[in-house]
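Multiple structures are listed underneath, in structure tokens.
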Structure I
Amino acid sequence: MPRWKPDAPERLRTAALELFDAQGFERTTVAEIVQRAELTQRTFFNHFADKREVLFGLSSELQREIVREIEAGDDALPPLDAVVRAMEVVADKMFENRRVLMARRYAVIAANPELQERELGKNAALTEAIAAVLHARCGDPETAFLTAGAAMLAQQMAFRNWTRPGETRTLHELLQDALRSLRTTVEPA
């Protein structure tokens, strides 16, 4: 086995998700993941604390990127539009080229209650981070929290649709669709 191969985190994610998909999260070991990725356990633990982090390791980067995009965004945009725009930019940057991988991730989490709970916690942390940025921007903590929660609901709906078999629209497009549906729900004609 070579000592170094490029793109270790992505290779480890791919190998892990293939194994989680084939034999289940619980029955997959780190040893099997590194063997499939043709890497070492040391390399695995340089990038991930445990096999759960293969699924959740991008959460911190996602949060940083969304917060950065909101902060850098157009202050003239209404808060919900600013957040969804930030999510679209980040979706294009972080996820669009990982669609198959993200669909596998979604399926693994959906099949495991412990992982679902962890996903809910990560989503709550992202909601709080978005609310904090919006609070600094608009000054009203209640509006900031409600807006962050609404944006997260739109993002979750878009992601659910994006990972469905046969779906061809981009996550960016699906975020726009989810935002339109949300507006139709809360602002009936």
Structure II
Amino acid sequence: MQKTKAERRRGAALENALLEAAWLELEQQGYANFTLEGVAQRAGTSRPVLARRWPSRAELVAAALGRYLAENPVTIPDLGSVREELALLLRKWSERATPAPVKFMVDMRNDLTLNQSNFSNLRCLIVNDSGESRIVQEILQRGVDRGEVDPTKLSPRVVSVPTDLARHEIFMTMAPISDQAIIEILDLVFLPLVLKHA
């Protein structure tokens, strides 16, 4: 019996094909109508192939979201100012995050609860896949190198403040973050925590 193209795929090639199919299914069906069967059919494979990698649809969607963000990276050039670079990061990150990815995450809340998970766990999965924290670290390291940022103040929780506050704003409004909100997040909250004081 001749093997199909879907059956011959292995490893990263198979995983990429499955995640691409999952993203297309999400876009066309939404999370409410998203099923492992639908993804399997779209990918030309079987549900058990999916279930071996992602036991639940929430885990598959988290992986698909991480892949989407990783394939649509936000890059921030050296603008000579940690404030300007972080403002550009939050603006670009917000534009990429809305509306579909945010809606999918909000729609996942019941499944996360059933799986004894939460938005914090989901964020960790997506951030790890997308490289989001690496971008913030790069910007802050440039700030350290320029003498703007005090490296002793960069605990993991402090480093996550701007993106966590931006994420909260987006979840609350279901809209891209405003320039005013970005200014307040940076000037009133984050930068006073990390900048060197003369």
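Each of structures I, II was scored by distance in nm of label points 7 Å out along Cα→Cβ at positions 36 and 180; the highest score is held by II. Computing helix-only ellipticity at 222 nm (-39500 (n - 2.57) for each DSSP H run of 4 or more, over all residues; to 500) gives -23500 for which of I, II? Of the structures listed, the value fits I. Taking distance in nm of label points 7 Å out along Cα→Cβ at positions 20 and 52 as the criterion, the largest value within structures I, II is that of II. Calculating FRET efficiency 1/(1 + (r/R0)^6) of positions 60 and 140 (r between Cβ atoms, R0 = 30 Å, to 0.05) for structures I, II picks out I as the one with the greatest value. Here Cα Rg over 2.2 N^0.38 Å is compared for structures I, II. The highest value is that of II.
The numbers here are math on the coordinates, done by the rules we state, and not lab data. In this text, all values refer to a predicted model and were calculated from it rather than measured experimentally. Cβ atoms are built from the backbone, for glycine too; each structure is taken alone.
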